[in-house]
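J.: Below, each structure is written out as structure tokens.
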Structure I
Amino acid sequence: MAGIIGRNVNGNIAYLTALEPALPGFITNDHKFRANDGAYTEVIHTNAGLLGYVSDLGHVDFYPNGGTDMPGCDSAECDHARSYYYLGESLISGGFTGRRCATYVGAMTGNCVLWGNLNMGGLVPKTGSSGIFYLETNAAPPFSRG
């Protein structure tokens, strides 16, 4: 939905965050989230491949815990919804620190050796940033490990 809104205002929204964009019905859908839906777009993947979209969609894509099986969750629905909690905490704390990955497959396996970190979430857009990032979270609040 965020992408469709951004598209309808010609991408003139400063900061859009896709929270666990849906996979069912969107894998080939023309209305799925796109990087150019806003000036800076960020995606938080928490159930990639089951209920959530797998590959990168935004300027920056974060794969907490590899994008699947969130610590403290015991169902796909919990994993799918965990992105809301991560974003909410980031608005208070300033974000979670992600490590740069070469590909989304690397992010899903935690195999990220590229130089560079970026905070996930928060109030301030990271305009000009791009890439794929991996981070680990705690099983309960506070979820951020730093």
Structure II
Amino acid sequence: MRCPYCQSEDTQVKDSRPAEDGSAIRRRRVCPDCGGRFTTFERVQLRDLVVVKKSGRKVPFDRDKLARSFDIALRKRNVDPERVERAVTGIVRQLESSGEVEIPAGDIGNLVMEALKALDDVAYVRFASVYRNFREAKDFHELLGELKADETTG
């Protein structure tokens, strides 16, 4: 693994342990050249997924981009990072086990909305406002109405 500080290719693993409910391995590394310390994660990847954008363009699936979507929606919200990581890992597992290699971006967005709804209502509304491209206040009223209806039936 290349050192992110000095680009040396000779780094050493100092500590390894399970992470993310055993679905990844966290490794602490040190660079003998510059002394820099950093962490890497190793995860199982069942298949290379491709996201099919609304325009038809295809891009490789990026787990980090998925995690950033959660981080943006949950900014300044008090949600346990472990719960967020479990949600991201759950979505990735669901996509990988679907049997499909090409996943429509809309399907991923729907899974994110579903997960955010379970994590935090404010984050759900934030994400939905961008994902559904809200244009006016009534769009928010409709979404809040949906949330309220779910609370009374759920």
Structure III
Amino acid sequence: MPVIKENVYSDVMMETLCYQKTPQKDLMMSIFKPESWAAGDCRPAVLFYFGGGFYKGNPSHFRMQAEYFAHLGMVTLTPDYRLTTLPGITVKDCLLDGKSALRYVIAHAEELGIDRKRIVVAGGSAGGAMASVAAMVNSLDESDESSVPCAMIL
């Protein structure tokens, strides 16, 4: 799949933020917003996790889909996560990063213009596994946090 580096839709804004700092790297997340977006909106959102067997891939994998749904009025997000090619990183670390990304979106929903009750997780291959774990494995949550989306697209 070719990597898209520029916006396909002229009515979509993109920004990047750090959702977690780790010893290996800062974990970044791209956020795609519709032109009419405003902080405090209550929009549905989709969090797209890229695939690649937990050892390759990058967040641009779902950029085309993220832009498309932002064009339709949703807020879409494509988080990075650590890969097992980094020294000492296991699949569990990758999954913890995926949970962390979802918790970040839930915790910052208001400033991101997102309705906490309408967050969908999506992914393909390893990203699909990440989305399902983010939705269903509560033992990976921090003790005082929750990360339960309203739906999954796997």
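J.: Where does the value 21.0 come from, among I, II, III, when mean count of other Cβ atoms within 10 Å over residues 59-66 is the thing being computed?
T.: III
J.: I've got another one for you. As an exercise: Kirkwood radius over Cα pairs in Å, calculated from one structure in I, II, III, equals 14.8. Which structure is it?
T.: I
We did not get these values from a lab; they are worked out from the coordinates using the rules stated. Since this is a predicted model, take the numbers as computed values, not measurements. Cβ atoms are built from the backbone, for glycine too; each structure is taken alone.
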